[in-house]
Structure I
Amino acid sequence: MSELVDAFTGPKRGADRAVLLAHGAGADMHAPALVCVADALAAAGVPTLRFDFPYRTAGKRAPDRAPVLDASVREAAAELARRTKLPPERLVLGGRSMGGRYCSLAVGAEQEPLDALGLLLLGYPLHPAGKPDRQRVEHFPRLDVPCLFVSGTRDTLASVDALTAATRAIPGPVVHHWLESCDHGFRPLKASGLTSAAVLDDVARVAVEWVTGLPGA
């Protein structure tokens with residue numbers, strides 16, 4: 001595994017929970033949604049670790065293969081636990097699109113699942129582009145932790161009806177927050193009157209309320 005490239009925000013000690021944020025396939029740890037959420041969590045006293053998958057560190061565009069992505073999530077979660085001195089079950093794992101999906105796969109793994117306080121899934125990619133019949137839900141029945149899904153109502157990778165139906169298979173408590181008129185990238189229609197900044201502020205607010213509302217240690 002290559003050296004972890006990351007960004008840590010918030011208090012290093014004293015918090016009873018922390019959040020790992022993984023980026024989407026076409027972005028990196030500096031993606032606006034991740035930075036906005038991390039800054040809002042830091043302001044609320046919750047430490048956050050963002051990190052780059054190895055392909056981004058190497059300057060490549062195509063994501064790493066699944067085993068590498070999985071190993072990277074596990075390495076980053078272990079690093080967050082080390083820095084905050086928190087046990088794995090006090091960590092919320094998640095992020096944007098692909099990053100959030102691989103966090104959920106690690107938590108829902110059949111072998112050696114990661115412990116977690118919850119899953120924060122920003123724009124979960126329910127299926128590949130143009131292939132709604134190939135839903136990425138095999139691990140959903142093994143997700144026994146609280147899950148927050150934040151998605152746009154125009155997300156072509158996860159329609160409102162399809163994602164709502166699919167998440168019924170999750171045994172843990174599920175909360176959906178829908179971003180009106182937004183696409184997979186959280187971009188709103190101009191006709192909505194919403195700005196991208198306002199949408200990200202809403203995402204950050206909901207994330208902070210949900211993370212801080214999870215049971216204490």
Structure II
Amino acid sequence: MSPLQVPLFSATGESKGQFDLPETIFASKGSRRVLQEVIVALQSNQRRGSSSTLTRGLVSGGGHKPWKQKGTGNARSGSIRSPLWRKGGIIFGPQPRSYRTEIDQARRLLALQTALAEKAKASELGVFETIAVDEPKTKEAQQVLAKAGITGRTLVVVDRQDKKLAQAFRNIKAVELIDAAQLNAWQLMASRKVFFTTAALDELSKRWPKG
């Protein structure tokens with residue numbers, strides 16, 4: 001089976017032909033079911049779980065009956081904190097909780113591998129020989145992206161971002177720069193285009209055990 005090929009660009013964004021993706025990462029078809037489960041888990045882990053409502057035991061007031069039990073013509077009532085009253089307690093309302101879902105390393109890697117393969121097959125993945133800027137200026141980063149024809153929501157993955165590179169990319173709308181060690185399946189699938197440097201692919205390969 002021939003390796004998947006994607007567009008290759010120079011450090012300045014010029015086209016350099018095609019690049020053969022490493023089979024250690026992209027040869028596997030992966031599992032879409034695991035990909036979906038991992039993305040849902042990653043999204044759940046971002047939830048703060050801080051929603052909180054007051055039960056009738058937490059609402060202030062209600063120390064005595066609003067009116068006597070009989071003779072008023074009103075329905076009997078024992079407390080203004082009742083959930084039936086306006087500004088009363090809430091029945092079964094949300095309370096602070098953790099939405100965290102544990103994901104084992106094998107499933108994380110399988111989901112990541114699946115997402116990478118899906119992006120490559122959909123022609124939404126490219127490779128830069130390297131990405132470097134002389135000055136930490138947004139203009140320089142924009143020129144590289146423009147020359148490579150990169151538009152829309154884009155994820156740029158490098159082996160390790162330095163301060164100069166981070167400053168050059170941080171103000172570009174819809175473009176996110178991350179290290180290969182931080183990459184996960186959710187980030188890949190949420191991006192319209194994904195671009196790696198060759199060094200980032202080498203760093204990414206280390207996440208899969210050899211043998």
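If log10 I(q)/I(0) by the Debye sum over Cα atoms at q = 0.09, 0.12, 0.18 Å⁻¹ comes out at -0.31, -0.56, -1.37 when worked out from the coordinates, which of I, II was used? Clearly, the read-out refers to I.
If mean count of other Cβ atoms within 10 Å over residues 66-73 is calculated from each of I, II, which structure is the one that comes out at 17.6? Of the options listed, only I reproduces it. With distance in nm of label points 7 Å out along Cα→Cβ at positions 154 and 186 computed over the structures I, II, the top value is the one for II, the highest of the group. Comparing distance in nm of label points 7 Å out along Cα→Cβ at positions 10 and 114 across structures I, II, the highest figure comes from II. Using the calculated result 25 for relative contact order in percent (Cα under 8 Å, 6 or more apart), pick out the matching structure from I, II. Among I, II, the structure yielding 25 for relative contact order in percent (Cα under 8 Å, 6 or more apart) is II.
Rule-based calculations on the coordinates, nothing more; no lab input. These figures come from a predicted structure and were not determined experimentally. Cβ atoms are built from the backbone, for glycine too; each structure is taken alone.
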